[in-house]
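Structures incoming, each one as structure tokens.
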Structure P
Amino acid sequence: MLKEYKEFAIRGNMLDLAIGVILGGAFGAIITSLVKDVIMPPIGLLLGRLDFSNLFWVMEQGTPPGPYLTIDQAAKAGAVTLNYGPFVNTLVNFLIVAVAMFLVVKSINRLKREQLAAAPQDPPKIEVLLEEIRDILKSRVI
């Protein structure tokens, strides 16, 4: 089992996976900041100074009872809340990441197709053998 693990690590799969995870985490942080700091503030401004990160519905009052201005205030009071604002932010994050990953995969697939089209294709081995047999038969019949 250790031998198989070494072969796996040496092939580069583990390194590729580690790089992918690290880049994915960094990309996720960038997208989170993009949504939270760049995209949602103008949308909130257009909707009447609405802060999506603090949109919630109080399902059960805490002590002291509300109204609560932020999710943190409600949590400190022990209120039960349905936090749909952060969910909207997370949904926008997901959609941006999904579109970005789609574009990356699409461009990689296009490059692979171009590479395959540009590479000369050798005929299958059976065709080569059949051509050799044909040529031998032609040379014998005179």
Structure Q
Amino acid sequence: MQKAVTQAHVRIYRWTGGKLGGRFLRAENVILTTTGRKSGARRTTPLVATFDGDRVVLVASNGGASRHPDWYLNLVADPDVELQRGSTVTPMHARTATPEEKAELWPKVVATYGGYEGYQRRTERDIPLVVLGHRAGAAPSESAA
């Protein structure tokens, strides 16, 4: 069921350039595309994003589950990803925030979506923050709806 809801969210987001599906409460949703670490197939996931200057920060919370989300494991294996914000798709490079960066960024992501605090309390794993930066030599493009 969750897979069908996620696929519908991605389709609607892309079809409307983020006008529908682009917000979750007060937070902005983006679409992350990774390469499957086992299949090599493109995988898309709608996520809440926190913007910090030119950095995009994503939270690999998996709703507080005991394991990392698949999208996070995929980008660890292949950090070249695409991020769709509205109708703009940007090639980006992902990396896990250092402990120092996480200490700085965690209050910002919690301000974006307060549920992350509960997710961290619910699990024993340290929830990673992912920092996306622009990929050298790659330019954003408009999404083909």
If relative contact order in percent (Cα under 8 Å, 6 or more apart) is computed to be 27, which of P, Q is the source? Q
For Cα Rg over 2.2 N^0.38 Å, find whichever of P, Q sits highest and give me its label. P
Comparison of P, Q - label where FRET efficiency 1/(1 + (r/R0)^6) of positions 73 and 105 (r between Cβ atoms, R0 = 25 Å, to 0.05) is highest: Q
Compute Rg/Rh (Cα atoms, Kirkwood Rh), for residues 65-120 alone for each of P, Q and report the one that scores greatest. P
Computing semi-axes √(5λ) of the Cα gyration tensor in Å, for residues 17-88 alone for each of P, Q, the value 20, 15, 12 comes from structure Q
Note: helix-only ellipticity at 222 nm (-39500 (n - 2.57) for each DSSP H run of 4 or more, over all residues; to 500) at -9500, derived from one of structures P, Q, originates from structure Q
To test your reading of the models, identify which of P, Q gives 1.0 for distance in nm of label points 7 Å out along Cα→Cβ at positions 49 and 81 when calculated. Q
Matching 2.3 (distance in nm of label points 7 Å out along Cα→Cβ at positions 41 and 97, computed) against labels P, Q points to structure P
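FYI, it's all coordinate maths here, none of it is from the lab. It should be emphasised that the depicted structure is a prediction, and the values quoted were computed from it without experimental measurement. Cβ atoms are built from the backbone, for glycine too; each structure is taken alone.
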